[in-house]
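Some structures are shown below for you to check.
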Structure I
Amino acid sequence: MSVQYMTDEAGRKVAVVIPVAQWEAIQSELRGEAVLSVQDEADRREAYAELAAGESLDLGRAMADW
């Protein structure tokens, strides 16, 4: 589903309909919460798993990959 605009009788845009997932992401951003993509979330989980296993994190590599 894409963004849909509602117009009045004169053709002026008066409202917008957006997918719920997009609305929830907007709300999270307004509250200051981070919204991660599926890939970013997978990368975050992998990094935490590596740290929990005692593996060191190469910050230079991480920044280059990011």
Structure II
Amino acid sequence: MGEAGLSGAPWRKSSYSGNGASCVEVAPVHGAVVARDSKNPTGPVLRFKSRRWVSFLHALENGAFGPQ
């Protein structure tokens, strides 16, 4: 997905990030979720199908990737 398709995307980052510059930002776009590095907003973007993103979040909540 090119940057032009992300113009006006409602980017947001976790409230746990505070004012830190090293954060991941996400936005819902065209039935998917896109993610980018907040330090490099014009850099690469990862695109996830919405259901895959939800599965990823559930796995995080359930500790699938290590101790919390």
Structure III
Amino acid sequence: MKDFFQNVSRYPRYFITFTLGVLYTAAQPLLPLFERRSTAIATSLLLLSAFAFLVFTLRAMLGLSAV
């Protein structure tokens, strides 16, 4: 039983490591775009608008409204 709990306790660490690895891999191609000011502004606006689109779409689909 002790081995079972040791094994289960490793899953949160694996999940955090896996998530950070995916985020790091996804961010690597975007980092050169932040070297120049014009592309940094455009990239930031694109990422912000994509996030806002995702939030508004999920709110509409799930019926979550601020009112």
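What follows draws every value from the coordinates through simple rules; no lab data is involved. Everything numeric here is computed off the predicted structure, so don't read it as measured data.
One table, with the values for the structure above:
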{"quantity": "Structure (I, II, III) behind the derived value 19, 47, 30, 3 of P(r) over Cα pairs in 10 Å bins from 0, in percent", "calculated": "II"}
{"quantity": "With helix-only ellipticity at 222 nm (-39500 (n - 2.57) for each DSSP H run of 4 or more, over all residues; to 500) derived as -15000, matching label from I, II, III", "calculated": "I"}
